[in-house]
Structure 1
């Protein structure tokens, strides 16, 4: 995966996960379609996914910086 693709995936994933994690958007959606039982488990899924996407973003930034330092 290229640095640009990795960085964009990390940023988009972080934003979407943060939106679902810190707003009641996902809770309302799940309740509206009749899956309110799943709401209790959202934190068990969303917080690790958020950590993975933030880590992916940081790794892409580190990789980009390292590549720029070696080409100079």
Structure 2
């Protein structure tokens, strides 16, 4: 799973799967869920993310996460 913020468009994308998106459904204003060919969620796109979410902190609880070195 990857979470990426795009400041130039103020959008946040949560990539949940390596599968390709085959369909997208807007579930509420500015929130689009991407689905694979079997209807499984592969990603979530949130427009105007800074207005909808607190982007200053990301917290994981009991997730088996690996550390990715940047730079």
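Read-outs: derived from the displayed coordinates by stated rules, not from any lab. All values derive from a computational prediction rather than experimental measurement. Cβ atoms are built from the backbone, for glycine too; each structure is taken alone.
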helix-only ellipticity at 222 nm (-39500 (n - 2.57) for each DSSP H run of 4 or more, over all residues; to 500) was computed and gave -1000; which structure, 1, 2, did it come from?
2
Of the structures labelled 1, 2, one was used to calculate distance in nm of label points 7 Å out along Cα→Cβ at positions 22 and 38, giving 2.3. Name it.
1
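When you work out relative contact order in percent (Cα under 8 Å, 6 or more apart) for each of the structures 1, 2, which one comes out largest?
When relative contact order in percent (Cα under 8 Å, 6 or more apart) is calculated for 1, 2, structure 1 comes out on top.
Figure out for me which of the structures 1, 2 the number 34, 10, 8 belongs to, where semi-axes √(5λ) of the Cα gyration tensor in Å was derived from the coordinates.
Checking each candidate, the match is 1.
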A value of 2.8 was computed for mean projected area of the Cα convex hull in nm², for residues 6-45 alone; which of 1, 2 is the source structure?
2
